[in-house]
1. Could you figure out which one of P, Q the value 3.2 for distance in nm of label points 7 Å out along Cα→Cβ at positions 22 and 54 was computed from?
2. If we compute relative contact order in percent (Cα under 8 Å, 6 or more apart) for structures P, Q, which one ends up with the highest value?
3. A value of 32, 61, 7 was computed for P(r) over Cα pairs in 10 Å bins from 0, in percent, for residues 46-85 alone; which of P, Q is the source structure?
4. With Cα Rg over 2.2 N^0.38 Å as the yardstick, tell me which of P, Q scores highest.
5. Compare FRET efficiency 1/(1 + (r/R0)^6) of positions 14 and 102 (r between Cβ atoms, R0 = 35 Å, to 0.05) across structures P, Q and report the one with the greatest value.
6. In terms of mean count of other Cβ atoms within 10 Å over residues 38-45, which of structures P, Q is highest?
7. Suppose you compute helix-only ellipticity at 222 nm (-39500 (n - 2.57) for each DSSP H run of 4 or more, over all residues; to 500) for every structure in P, Q: which one lands on -16000?
8. Quick check on the output: 2.9 is distance in nm of label points 7 Å out along Cα→Cβ at positions 70 and 94, derived from one of P, Q. Which one produced it?
Structure P
Amino acid sequence: MAYMKVEQGYTLPNFLESAVGLVQKTEMVTQTMAEIVGNKKLIYGGTVFPANDTTATGLVFETVDMTDDEKRPISVIKAGRIYSNRLKTALAAEAKAALEAKGFVFLDVPEAEF
């Protein structure tokens, strides 16, 4: 007899405007940065690293499942062109200023209608 498990999926719109000028570095994150979604602990792509304030140094590149890990290395964007209106969590003014000083360019893209 076969047993099946169904898991809810998620998708986020692409928040990268261009790969030109994109700089990524490896950083260590902890489970405390994760958001609890159902039975998972996720750090979504586009989350400000390490915090959404003046200490911001980058954005998480892709969504990471931290459910089974206390800490792990991830890819963090350190400079690039970003669609700020597509980030899951809005940037605080302090975080935006700190990231712009580090080489980020923030743009808004009109939402597409299909």
Structure Q
Amino acid sequence: MEKRVNDEAEKLASIEFEVSSGNVFADLGLPDAGKLKIKSGLVAEITKAIRRLELTQEQAAARTGISQPKISAILNGNLANLSERKLMECLNRLGYDIEITVRPATRATGQILVAVA
């Protein structure tokens, strides 16, 4: 048994990894990584809200003011063809308040953060 534990420890020690920057899209080198991070956070909240409210896709479409195919795309994690503004409007219509805070950055270049309470 001790040999097996040592083998497992050696395997784990040999695994290479990279610490995340906090934005998986940037880590993957995708263009517009900041925008993708924001949109993915909004899409995740919309998905949670639709599930929490137990809405069908048709009901969610009627409530949010977007088409059922776009609701389907959102629920499947498709971030294309919907702006951050439209996603925020959807959240408003699903009963969410959205607060945007602007303040001077502590670094030369600022950053965009999305916090979900």
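1. Numbers: P: 3.2; Q: 3.8.
The correct label is P.
2. Details: P: 30; Q: 24.
Sorting by relative contact order in percent (Cα under 8 Å, 6 or more apart) in descending order puts P first.
3. Working: P: 27, 54, 18, 1; Q: 32, 61, 7.
For P(r) over Cα pairs in 10 Å bins from 0, in percent, for residues 46-85 alone, the value 32, 61, 7 is produced by structure Q.
4. Numbers: P: 1.16; Q: 1.48.
Going through P, Q one by one, Cα Rg over 2.2 N^0.38 Å is largest in Q.
5. On the way: P: 0.95; Q: 0.15.
Top value of FRET efficiency 1/(1 + (r/R0)^6) of positions 14 and 102 (r between Cβ atoms, R0 = 35 Å, to 0.05) goes to structure P.
6. Values: P: 15.9; Q: 18.9.
Max of mean count of other Cβ atoms within 10 Å over residues 38-45: Q.
7. Working: P: -2000; Q: -16000.
That value comes from structure Q.
8. Numbers: P: 2.9; Q: 1.4.
Derived from the structure labelled P.
We did not get these values from a lab; they are worked out from the coordinates using the rules stated. The shown structure was predicted, so the numbers you read here are calculated from the model rather than taken from an experiment. Cβ atoms are built from the backbone, for glycine too; each structure is taken alone.
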